[in-house]
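Student: Structures given as structure tokens follow.
Derivation of every value follows stated rules applied to the coordinates shown; laboratory data play no part. Predicted, not measured: the structure shown is a model, and the values here were computed from it. Cβ atoms are built from the backbone, for glycine too; each structure is taken alone.
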Structure P
Amino acid sequence: MQALLVNVDRISAFIGKVFAWCIVLLTGAIVYEVFARYLFRAPTAWAFDVSYMLYGTLFMMAGAYTLSRQGHVRADFIYRLFPVRVQGGLDFVLYILFFFPGMLALVYFGWDFFTQSYWQNERSSISPNGPYIWPFKFIIPFAGALMILQGIAETARAAIAWRSGAWPDRLHDVEELEVLTLKQAQAAREAEMAAARRAEMPL
């Protein structure tokens with residue numbers, strides 16, 4: 001089970017890191033547009049379409065990777081004080097009640113959104129001779145499917161924590177400084193508590 005969960009993390013990480021290169025393309029497109037517009041007085045007709053498609057793709061395709069790294073915003077200032085079993089049970093229930101219905105709706109309606117665009121051979125109406133936008137709309141159900149896959153792994157982790165009282169390992173690649181600081185502070189508190197318990201033990 002652990003190997004399967006980590007493999008799902010690897011899939012999410014790989015896809016997230018591949019699509020992270022959209023930020024380089026997006027930066028290049030915006031820089032080119034700024035130079036073309038203000039230096040050469042020759043604004044492009046494609047920069048706006050390209051920029052919103054690249055940004056939207058980057059935003060959507062980073063979702064599963066962010067979920068695998070527990071990077072989504074959550075109000076956990078009380079949650080983190082709960083025992084692991086309570087955290088696992090709470091996560092499990094919330095994934096079932098809210099996460100999966102939302103993601104299934106995203107896939108269902110996103111697929112309909114994409115197919116309508118595809119059969120109409122829809123093009124952007126923002127610029128003359130706008131690009132085809134049905135490939136961009138395909139990102140919506142695809143990102144939703146990836147979120148469901150990662151969500152299944154997270155729900156399984158929550159169930160394991162609920163049952164065993166310990167969170168299973170997950171794939172680690174990078175850590176934000178804030179996360180590292182919190183982990184170090186937690187480790188220091190646990191070491192102090194352990195030392196205090198040893199000091200209280202009778203000889």
Structure Q
Amino acid sequence: MSSIHFYQPKDGHGLAHDPFNAIIAPRPIGWISTQSTQGVLNLAPYSFFNALNYTPPIIGFSSVGDKDSLNNARETGEFCWNLVSKHLVDAMNETSRPLSPEESEFSASGLSTASSQVVAVPRVKESLVSMECKVTDITQLKSAKGELVNSWFIMGEVVGVHIDTSLIEDGVYKTLKGEPVMRGGGAGDYFSISESNYFELRRPDAK
């Protein structure tokens with residue numbers, strides 16, 4: 001007979017490692033490029049990221065702490081999202097290294113920039129997909145009691161999309177070909193996808 005481990009986060013989880021990140025997983029990585037008003041480039045991976053709306057397309061990422069990506073997006077109103085594929089995991093990991101605001105993760109990781117078409121913020125040239133975004137809202141998160149927490153949710157409308165044509169077949173974007181890497185729980189858990197775990201499930205017809 002199965003049993004249930006129940007806990008209230010305010011009292012602690014009672015396990016060897018906090019299970020929250022492992023339960024809400026795998027999660028797409030928000031590899032966000034921004035630029036300061038002084039022109040310093042920043043590139044950082046965010047574990048809390050996802051698509052939020054179709055029309056207009058809106059994506060968002062959460063910054064735990066007052067970080068460069070948040071400050072740059074707030075000051076310039078722009079950011080880019082860049083796809084983390086398998087061949088870019090080491091470079092992505094390098095961009096998580098804490099640097100001073102005057103240093104650029106592009107330089108530290110050996111990555112190249114590519115000019116955007118609509119926004120001033122450059123994208124990652126090596127990334128197979130990038131999205132140019134205009135900030136729509138930045139919200140500091142609150143607890144159920146209404147108390148402000150040390151996290152900010154940054155949302156942006158996608159105003160430009162760059163896709164390597166090798167990922168498009170007969171007019172259809174092939175997710176598997178992009179080899180996206182996703183974040184799991186723990187200090188270093190990541191996931192990828194493969195043909196073997198793909199399946200198709202159509203929605204029931206609306207009544």
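Student: Once FRET efficiency 1/(1 + (r/R0)^6) of positions 12 and 156 (r between Cβ atoms, R0 = 41 Å, to 0.05) is calculated for all of P, Q, which comes out largest? Before the final figure, lay out each step's value.
Tutor: On the way: P: 1.00; Q: 0.70.
Between P, Q, the highest calculated value is found for P.
Student: Given a value of 12.5, 36 for Rg and Dmax of the Cα atoms in Å, for residues 44-99 alone, point me to the structure among P, Q it was derived from.
Tutor: On the way: P: 17.4, 56; Q: 12.5, 36.
Working through the options, I get structure Q.
Student: Suppose distance in nm of label points 7 Å out along Cα→Cβ at positions 68 and 124 works out to 2.9; of P, Q, which structure was it derived from?
Tutor: On the way: P: 2.9; Q: 1.5.
For distance in nm of label points 7 Å out along Cα→Cβ at positions 68 and 124, the value 2.9 is produced by structure P.
Student: Who wins on relative contact order in percent (Cα under 8 Å, 6 or more apart) among P, Q, i.e. which is largest? Could the numbers behind the result be given before it?
Tutor: Working: P: 26; Q: 23.
With respect to relative contact order in percent (Cα under 8 Å, 6 or more apart), the highest-scoring structure among P, Q is P.
Student: -2500 is what came out when helix-only ellipticity at 222 nm (-39500 (n - 2.57) for each DSSP H run of 4 or more, over all residues; to 500) was calculated for one structure; which of P, Q is it?
Tutor: On the way: P: -23500; Q: -2500.
Only one of P, Q returns -2500 for helix-only ellipticity at 222 nm (-39500 (n - 2.57) for each DSSP H run of 4 or more, over all residues; to 500), namely Q.
Student: Taking Rg/Rh (Cα atoms, Kirkwood Rh) as the criterion, which structure among P, Q has the greatest value? Mind showing how you got there, number by number?
Tutor: Details: P: 1.12; Q: 0.99.
Largest calculated value belongs to P.
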